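Q: Pasting the structures in now, so scroll down.
What follows draws every value from the coordinates through simple rules; no lab data is involved. Quantities reported herein were computed from a predicted structural model and do not represent experimental measurements. Cβ atoms are built from the backbone, for glycine too; each structure is taken alone.
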Structure I
Amino acid sequence: METINGRLFVRCSADKPDWKTVNTSKKNLHEILFEQDNSDLEQLQELANFQDEDGSFKLLDSWKVPSDVRVEECYVPTYLGAAIFMRDYLLEQNAVFNDSKSCLKRALKISLGRGFEGHGYDSESGLIEALKIFSRGGLRDFLRGPIICWEFNNLIIKIFTERSKKIRRDVGIKGVWGEDYTNTWIKLLNELVNPYMEIPPID
């Protein structure tokens, strides 16, 4: 895993971002979540120290950037960071980092700003990618456990319900340019909706 002056994550100036640093930090977040089955104590401690005061894991020092940049460099890293702590939180007694619940709760709250949607024409695909990130963190099991962020759980269930209704009515789910995401959603809902939720799996 590549480091930046010995660190895995570095927040850059929004006025003059060092895009190599931004991309390296995001790559490290992605690698920890998707290429490892769990995180070690040093990674979790550094990620906790990197968490911003607002609860995010944004890679720029301001939210006041163009909306596409805000999604990619502020929200997506926050989803990744939240999912990493979600995974560790779900390990329960085996968790290696005592503050995972606190870090996760703060990250989930700030992650709600866009309803997980992508930017502009990519709103639906962005939503799907956000849910895949949380899925890797254990979203299915997380929704079965004690609720630590009501707003997050409510939004997820609302999304599941709306997409399920469209599929059951045979309306289909399409993007702005007519891209058909119906089959992607069927697969995603069957992976994420657990039997303890009111929404049944889709055939």
Structure II
Amino acid sequence: MIKRVSALILILLIIFLSKNLVYQFKNYSLAKEYQSNGDMYQAIDYYERVILAYTPLSPVINNSVDNLLNICYKSNDQELKLFCLETLRSSLIQTKSFYQPYYELLEKLDIDIAELRTEIITKNYQIANKKEIYNQQLNIIKFNRFPDTFWSFLSILALIGWISMVFYTILKPEKTLIRWIVISIFYILWAYGLYKA
């Protein structure tokens, strides 16, 4: 029984990864096509789709990040450059799981985005105090954007416990007070964990 379940999980994982890689390659080729045609906004959009379908060791992820960086830093249009940098940054942040890929690049992007926003704001609104604007923009960018790790982990464990106990109760429907108390505790922990995370 355990071997069958393990084999099924492995097959499903292989199918998922294969489908994800096909999706990445398809969007990567579309992004390259748009980039060669000079439609940078569409190219940025498709590169973002590749990054959001992040799979460790995927060959097109690094290429997509590099191509986005080329679009961002070679553009003379400040609006396009800002859009590109912010899109790259947000897509990289969304790939975070138990670790953050491209952490060093994110640090650089934070500074570059703050500098570019400062330049645009001071130019458009004739504001003299660049340092204050820069510090405000950097504080906005550096705001802690992640949920609390402990409560996130606890809510996942509580959800698994709650679902397991519900299935166990369905399979063995003996009515015991302790079982319903445990189910209630798992449910309350799950809901409270989501609230605190």
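Q: If distance in nm of label points 7 Å out along Cα→Cβ at positions 43 and 155 computes to 3.9, which of I, II did it come from?
A: Details: I: 2.5; II: 3.9.
Only one of I, II returns 3.9 for distance in nm of label points 7 Å out along Cα→Cβ at positions 43 and 155, namely II.
Q: I, II: which one has distance in nm of label points 7 Å out along Cα→Cβ at positions 51 and 115, as calculated, at 2.7? Don't skip to the answer; put the middle values down first.
A: Working: I: 2.7; II: 1.8.
Structure of origin is I.
Q: May I pose another question? Quick check: 17.0, 54 is what I get for Rg and Dmax of the Cα atoms in Å, calculated from one of I, II. Which structure matches? Don't skip to the end; give the middle numbers.
A: On the way: I: 17.0, 54; II: 23.2, 74.
Answer for the origin of the read-out: I.
Q: Identify which of structures I, II gives the largest calculated value of FRET efficiency 1/(1 + (r/R0)^6) of positions 59 and 91 (r between Cβ atoms, R0 = 30 Å, to 0.05).
A: On the way: I: 0.70; II: 0.95.
Answer by largest value of FRET efficiency 1/(1 + (r/R0)^6) of positions 59 and 91 (r between Cβ atoms, R0 = 30 Å, to 0.05): II.
Q: Assuming -15500 is helix-only ellipticity at 222 nm (-39500 (n - 2.57) for each DSSP H run of 4 or more, over all residues; to 500) as calculated from a single structure, say which of I, II it is.
A: On the way: I: -15500; II: -28000.
Only structure I yields this read-out.
Q: Here is a further query. So relative contact order in percent (Cα under 8 Å, 6 or more apart), computed for just one structure, reads 13; which one of I, II is that? Please list the in-between numbers first.
A: Values: I: 16; II: 13.
Answer for the origin of the read-out: II.
Q: Assign the value 19.1, calculated as mean count of other Cβ atoms within 10 Å over residues 123-130, to the correct structure from I, II. Mind dumping the intermediate values first?
A: Details: I: 19.1; II: 9.6.
That value comes from structure I.
Q: For which of I, II does distance in nm of label points 7 Å out along Cα→Cβ at positions 11 and 83, calculated from the coordinates, equal 4.6?
A: Working: I: 2.2; II: 4.6.
Considering all the candidates, the number was obtained from II.
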